[in-house]
1. Kindly point out which one of P, Q the value 1.6 was derived from, the read-out being distance in nm of label points 7 Å out along Cα→Cβ at positions 7 and 23.
2. Rank structures P, Q by relative contact order in percent (Cα under 8 Å, 6 or more apart) and report only the one at the top, that is, the highest.
3. Name the one structure among P, Q that helix-only ellipticity at 222 nm (-39500 (n - 2.57) for each DSSP H run of 4 or more, over all residues; to 500) of -4500 was derived from.
Structure P
């Protein structure tokens, strides 16, 4: 699931894989959530 979210960030926001990974990590830390929860939100946003 996290890898799918990274691929969506790469395709929609032109992130590198490292940038996408860091984005998910930072969002998880900032929001006190798991990386999986952040990935679910990314999937909801870009797969709808």
Structure Q
């Protein structure tokens, strides 16, 4: 998941950065230096 976020953002993310894809929102919740250590996945209600 972290690799997917890196690819979609095209850069090292910051806490709070998010992407939406196929009805799901992925938000970076915690970083450990340059490593994404926690991601929140939320289903987007339509």
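Read-outs: derived from the displayed coordinates by stated rules, not from any lab. Keep in mind it's a predicted model, so treat the numbers as computed, not measured. Cβ atoms are built from the backbone, for glycine too; each structure is taken alone.
1. Details: P: 1.6; Q: 2.2.
The structure behind it is P.
2. Details: P: 46; Q: 29.
When relative contact order in percent (Cα under 8 Å, 6 or more apart) is computed for each of P, Q, structure P gives the biggest number.
3. Numbers: P: -26500; Q: -4500.
Answer for the origin of the read-out: Q.
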